[in-house]
Structure I
């Protein structure tokens, strides 16, 4: 929400008062003085006027997790462990998943309480590449790469997938780069050739690469530099 709208929605300020507060540089968002009425107030922003706190906010948190197999990409599940069960942090219920993985798919997961950051990470228009290591039941033929680059028609959604890059690593292994996150997309792409995916592991999302020091089930906070990449 724009800061001028945020302040105007409070019963104590009218629009003229809000304009004066901004012009006189008496408003702070997350510790920084703002005078631009278009400055953004987010859910977790700390907002102060004349050193009085109007919204306490909470620190934004961003974690990289190495998801193990047999773990649900959900905040709660009555039958299976969830990825949030692996996060041992205060206020864990404030966190959400940015980019889900299937039950038996392993690899990079990003978990945060920063809604704006996760939307930038996952919204389709950003076309952020997601790279997977894939092992299949049968040999991967050269025609796969051509078909994936042309796009596959998914009748259920009535759409054609965006071009995807395929790098063969062995007879039954490859590295796949996609910019979407359709339901079971990778498995359905290989299923087009009646080739079952036996192992699927996400290596990266855009510029963020899974830390090879993290064992399955382990996590770490992202650095400021990593957060700024998105």
Structure II
């Protein structure tokens, strides 16, 4: 089984080389697909300067279009058997890929969510952010009939052929509720596994805000009733 690790990036100059090092350190067959969403802080220049490598594909978006658009661009390059969505901000630990892919390898799951709320070690931070996550996950569960604990997690891992059966449209953070709704509608087998989480605060570069939470409610409702 070969992994395709898709990393959407926007203004992560301080962390991009370290996340690439951590992903490469994972002892599993893999390719790495980095999609820069028109960064303005020097990230793009760092990616351009990387030595060519067989395990790395760099995609440079022509303009800033959002996480969902960056992921779609990365998904078009996938050649592996299992896709791993990986943020570039060091909040999620690539050494846990083995845990994440195990239900798929065992033939029990098509899609795996890495949950920050199933008991894994995590940085204690941002109470209201966790409350918002809980509300969005519960609302999503009510409309998809899933019982996830962490719909908004970055770690969504799935068989590559899942991409052939769902059509993703959202450009920004709407990717999370859209993907979840379409996975549920397609009746894919979904597992959750506990992961660790080293969250950032806004001073450290966290980008998601309350406005994205309001937008997520709209997308949860939208994809319950539309494709």
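Identify the structure, out of I, II, from whose coordinates helix-only ellipticity at 222 nm (-39500 (n - 2.57) for each DSSP H run of 4 or more, over all residues; to 500) was calculated to give -10500. Kindly include the intermediate steps, with their values, before the conclusion.
On the way: I: -4500; II: -10500.
It was calculated from structure II.
Give the label, chosen from I, II, of the structure having the highest value of relative contact order in percent (Cα under 8 Å, 6 or more apart).
Numbers: I: 19; II: 23.
Once relative contact order in percent (Cα under 8 Å, 6 or more apart) is tallied for I, II, the winner is II.
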Q.
Ranked on mean count of other Cβ atoms within 10 Å over residues 28-35, which label among I, II comes first with the largest value?
A. II
Q) Here mean count of other Cβ atoms within 10 Å over residues 36-43 was calculated and came to 14.9; which of the structures I, II was it taken from? A) I
Q.
By the measure Kirkwood radius over Cα pairs in Å, tell me the structure among I, II with the highest figure.
A. I
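Any read-out appearing in this document is the output of simple, stated calculations on the displayed coordinates, not a laboratory observation. Small disclaimer: the values here were computed from a predicted structure and weren't measured. Cβ atoms are built from the backbone, for glycine too; each structure is taken alone.
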